[in-house]
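Enquirer: As structure tokens, here come the structures.
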Structure I
């Protein structure tokens, strides 16, 4: 189980991924199935390299979801903030930069 992650709500507008939410959920469910498959592999004493190969595939799949969400955040939320004011734009750019830094570290 993941630790509690704070949820920030910037405004009353839907998130940048609103239009692609179903696709993201479908992809995340597929990834969840892959993780369960890895768990079964470990339970069944699968060959180490085979397990690592699957872990790598899940990692890449999560990175793809992350990049998609980041793109949508920049396209929607950052652009909307830029139209609002310079201060709002700067805050969103800082927020996006921090998110990118977290992704790069992971």
Structure II
């Protein structure tokens, strides 16, 4: 399980702000930003794992431990959404391109 609880921003502004200015993400939580095919880490105070998904919830790319204030994913071609998770959440799961993720 990647996360037990996902926050889903519903507005353009909410998706744009995402996790900026927060202090951390609790283990077992995350944010699902949809639609989204690129992210930045500006104004982020902590590292995250980012899992980009296509429209069928298949993994396009996993970015482990994107560093605060530094990491940028300009565009992940074919991605329709991204899961932003606490750093290390994807470690030891063996997630790879093409794996299917269930979100309920």
Structure III
């Protein structure tokens, strides 16, 4: 069990994927992804193991939910700046956690 105060420290925000590139240096099939989190946070990048479930075209323009207050993490030759949220299915494919309606970038989950 965690407290409300623990949960409140996780900064979950809406953002829109604006750029997607292949990430051949990653150990598992992954993309490099850039997301616009609005004026307060700006554009952040991450790596995500989404190649088996999503094409680059399907990701571009998609709104997502990201954790924006983790410290940066080096993944191969790429610095990940946020965590893209999703659910791992039994077959290993990741399904993104997304808002069900179009939202402004940078809205905080509360």
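Enquirer: State the single structure among I, II, III that was used to calculate Rg/Rh (Cα atoms, Kirkwood Rh), giving 0.91. If you can, show how the numbers build up before the last one.
Expert: Numbers: I: 1.08; II: 0.91; III: 0.96.
It must be structure II, since only it matches.
Enquirer: To test your reading of the models, identify which of I, II, III gives 4.4 for distance in nm of label points 7 Å out along Cα→Cβ at positions 46 and 94 when calculated.
Expert: Values: I: 4.4; II: 2.8; III: 0.7.
Only structure I yields this read-out.
No value in this document is a laboratory result; all are computed from the given coordinates. All figures in this text were calculated on a predicted structure; none of them were measured in a lab. Cβ atoms are built from the backbone, for glycine too; each structure is taken alone.
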